[in-house]
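What follows is a set of structures to go through.
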Structure I
Amino acid sequence: MEWIGIVAKWYFMLLLLGIVCFPITKKIFGTFFLDFAYPFSKIIAILLLSYAMFVGGTIKMLPFTQFSLFFLIGLLVFVNGFLFLHDKKREERFSTPLIVFEEFLFIASLLFLAFVRGQEPSIRGLEKFMDFGFMQSILRSKYFPPLDMWLSGDPLNPAGYPINYYYFGHLAGSILIRLCIIPSAVGYNLILATIFALAITQVFSITTTMVFQYFSTIKHFVLSTYSFV
């Protein structure tokens, strides 16, 4: 049952990131969603953190360390705290039961695919081996771009060559692995489970909002027609 503890650590890190970036998510998407786009706050946090780390690591200002990541999270806390304190409508249309249900849906989805992957966790098939190799290169790097795992043994250039391929998604996964301090092979499978859980909750959020708006439109039309008659 050790895997439950690892998944719990991973989940609480995602929960923390989601809560931190909920104000900016609400600021951007809040008017379009019944739940203020809460299920999107986790991915917004991951994207902002990953981009900041990518820029800082590429210009050699921030080494890819846990300290740098928590420093960037601190900046996100500051920005989102400012937005939260200046949000005059933070109590309006706030559907706590819906958000709580979405969080439980995320947990269930994460646990489900983590359990499924745990039955056959080997990293093979399609591009899994290459993806994992790139993540390993990123985790071994201090700055970016990381070294290409395929071209690291060239006798003409013993220092190796940088990755000449898109690796932002690999970096995002590597950031979560570094924050949680878990084995990269375990983290890779949890990344797959996280993508699944994010997709489930975000589709639920979009569908719920569309259904609510549809029936609200019908209700408004019926009431308008009745009052006119």
Structure II
Amino acid sequence: MYGVTVDIDEECRLFEEAQKVVTPRIVRNGPDQLGLWRSEKKRILIEGAQATLLDLDHGTYPYVTSSQTTAAGALQGLGLPPRALNSCIGVAKAYCTRVGSGDFPCEADEETAHRLRERGGEYGSVTKRPRRCGWLCIDDLQYSAMINGFDCWNITKMDVLDMEEEIPVGIHRDKSGKMIFEKLPGWKTSTVGITDWEKLPNNAQNYISFIEKGIGIPVRLIGTGQGREQMIVR
């Protein structure tokens, strides 16, 4: 490397220190290790990435990713049998985002999208590309729940909607393909850090209840901030 001085001995020392931390955590055969843990009755948490509608088989093709992003895809990738899954929790933001091209029937106007983007930090984690922002769609949530077999939902980033006057929710498309919205009143006060359901503003509770009624599955977890502890568990 031009203009860079490398201390070989120091670099080797750093790698040796890293090896001590990393080596015990290396799993040489994933399915075998998972099978062992299951036989020992250990609890295994699987976390997926991306979203159901980006799934190669069940997403909004051709605007999809290159892999399976569903619960079934996670089991397949890990080498786990279908019966290994004891519980499945769906995760969705209190609003909706999308990166790049593709179907987005609940996309907000640019002014609103910019507001949500800034409040929610909606930029690509690597590219910093701005995400498209809009509203929840009940049809999409129902579809995702059906494909994955969710037991309940975790709705995150409720606090991003704190200052909205009203919050549209996409219900379904009419015969012409136009999205039909129902508008709910906002709560216009901070929900950041709330961990007790009863302390949520009434309109925030109504928003969650509306989602539950629409999708037919309970919302058990509600994120109210960036911290792990900023979560309502019902």
Comparing relative contact order in percent (Cα under 8 Å, 6 or more apart) across I, II, which structure shows the greatest value?
I
Going by mean count of other Cβ atoms within 10 Å over residues 35-42, which of structures I, II comes out largest?
I
Among I, II, structure where FRET efficiency 1/(1 + (r/R0)^6) of positions 3 and 43 (r between Cβ atoms, R0 = 35 Å, to 0.05) as derived comes to 0.90
I
The value -9000 for helix-only ellipticity at 222 nm (-39500 (n - 2.57) for each DSSP H run of 4 or more, over all residues; to 500), derived from one of I, II, belongs to structure II
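Could you figure out which one of I, II the value 177 for volume of the Cα convex hull per residue in Å³, for residues 83-170 alone was computed from?
Details: I: 177; II: 122.
Clearly, the read-out refers to I.
FYI, it's all coordinate maths here, none of it is from the lab. Keep in mind that what you see is a predicted model, and the values were worked out from it rather than measured. Cβ atoms are built from the backbone, for glycine too; each structure is taken alone.
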